[in-house]
Structures are given as C-alpha cells and as structure tokens.
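The structures come next, written out as structure tokens.
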Structure P
Amino acid sequence: MTQVMVLDILRSGFLTILKVSLPILIISLVVGLIISILQAVTQVQEQTLSFVPKILSVMIALILFGNYMLNSLVEFTKDLYMLIQSIT
C-alpha cells in the first residue's frame with residue numbers, strides 16, 4: 001500500500017463524510033437562522049423555541065435523506081472492501 005493509495009482513501013472518506021453530513025447540517029443551519037431572526041424580530045428569547053424546530057427539522061431531514069446517506073456509506077464501505085481484497 002503506497003502513500004498515494006492511503007491519501008486517496010482519506011480523500012474519499014472525507015468526501016463521503018461531507019456528502020453524508022451536509023444535508024442535515026444545512027437544514028439545521030437554515031432552520032436555526034430563521035428561528036433566530038423570528039426571535040430577534042418578536043423579541044421572544046425562549047430557549048426551547050430554537051431547539052424544538054431544529055430537532056424536528058433534523059428528524060424530517062433524516063427521514064428524507066436517510067436512504068441517500070446510507071447508500072453513500074454502503075458504497076464507500078464496498079469500495080474499501082474491494083480495495084482490501086485487491087491488496088492481499
């Protein structure tokens with residue numbers, strides 16, 4: 001196993017992590033920003049008002065994007081197993 005192969009595996013792993021986590025992070029960021037703007041406009045500074053919508057939006061995003069996320073992780077794992085098989 002060469003350094004190039006290791007760096008290629010690391011790059012692929014990092015890209016897979018980004019592909020899997022990005023939809024949830026973006027949705028959580030957008031919902032949090034919208035709730036923060038609404039709280040600033042209405043001057044209601046209740047902590048639970050920011051957490052409950054974010055938790056609900058993340059759960060809905062997991063339901064919507066869960067299949068895509070799981071398929072990305074399974075594909076990365078298959079690629080790793082094929083690489084291990086070709087090394088030995």
Structure Q
Amino acid sequence: MEVELIPERELKKDSRLYIKGIRIMKTVKLDYKTGKHISFTVEGEEKHSVMYFGEKTEDKRWQCDCKWYTLQNRVCSHIIAVNIAIKDNAISL
C-alpha cells in the first residue's frame with residue numbers, strides 16, 4: 001500500500017504543531033501494517049497511536065488518538081511527526 005503524505009502546502013512550517021512534530025519525529029515507530037492501514041506509535045509527552053487508512057477519504061486517512069486530534073479533528077503534531085519521518089526516510093514502510 002502506498003501512503004499519501006499530507007501536502008507540503010497544508011503543513012504550516014512555522015506553526016507550533018509543525019515544530020513539535022520535528023522535535024518528536026525521531027520517536028516514530030512502525031507498529032504494524034496491513035493491506036488497508038498502517039499503525040505507528042509516537043512518543044511526545046505521552047505515547048500515541050497514529051493510523052493511516054488507505055481506503056478512507058482524504059480528510060480521514062490520518063488519525064491520532066491524542067486529545068488535540070479528538071477535540072479539533074485536525075492534523076496534530078503526532079501525525080506531522082509521522083509524515084516527516086516517512087518523508088525523511090527515518091522509518092521504512
């Protein structure tokens with residue numbers, strides 16, 4: 001399965017979330033992978049699960065179990081960290 005990363009134009013590189021994503025991107029680990037989704041763990045102040053769902057619509061492909069994502073329903077620093085780690089080849093899929 002091919003992972004669609006969040007487009008660069010949607011990542012606000014001067015935002016607090018992006019800066020935190022850079023800081024925690026080294027903690028990203030591949031948890032498991034199936035034909036339809038991929039699970040990652042990310043450790044910031046707490047450990048979180050980030051999921052990528054290949055079969056869902058574009059706005060629901062990336063999901064996280066953190067409070068920010070749950071309440072805001074928007075990209076969080078954990079999702080950004082996974083995207084940066086994949087883009088920089090810090091983790092292999």
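Tell me which of P, Q gives 2.4 when you compute distance in nm of label points 7 Å out along Cα→Cβ at positions 7 and 63.
Numbers: P: 4.5; Q: 2.4.
The structure behind it is Q.
Please state which of the structures P, Q yields 3.2 when mean projected area of the Cα convex hull in nm², for residues 31-78 alone is computed from it.
It must be structure Q, since only it matches.
So helix-only ellipticity at 222 nm (-39500 (n - 2.57) for each DSSP H run of 4 or more, over all residues; to 500), computed for just one structure, reads -33500; which one of P, Q is that?
This value belongs to structure P.
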Quiz item: From P, Q, which structure was relative contact order in percent (Cα under 8 Å, 6 or more apart) = 30 calculated on?
Solution: Q
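Any idea which of P, Q comes out highest on mean projected area of the Cα convex hull in nm²?
By mean projected area of the Cα convex hull in nm², the leading structure of P, Q is P.
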Quiz item: When distance in nm of label points 7 Å out along Cα→Cβ at positions 39 and 71 is calculated, the result is 2.6; to which of the structures P, Q does this value belong?
Solution: Q
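Just so you know, all these numbers are worked out from the coordinates, no wet-lab data involved. It should be emphasised that the depicted structure is a prediction, and the values quoted were computed from it without experimental measurement. Cβ atoms are built from the backbone, for glycine too; each structure is taken alone.
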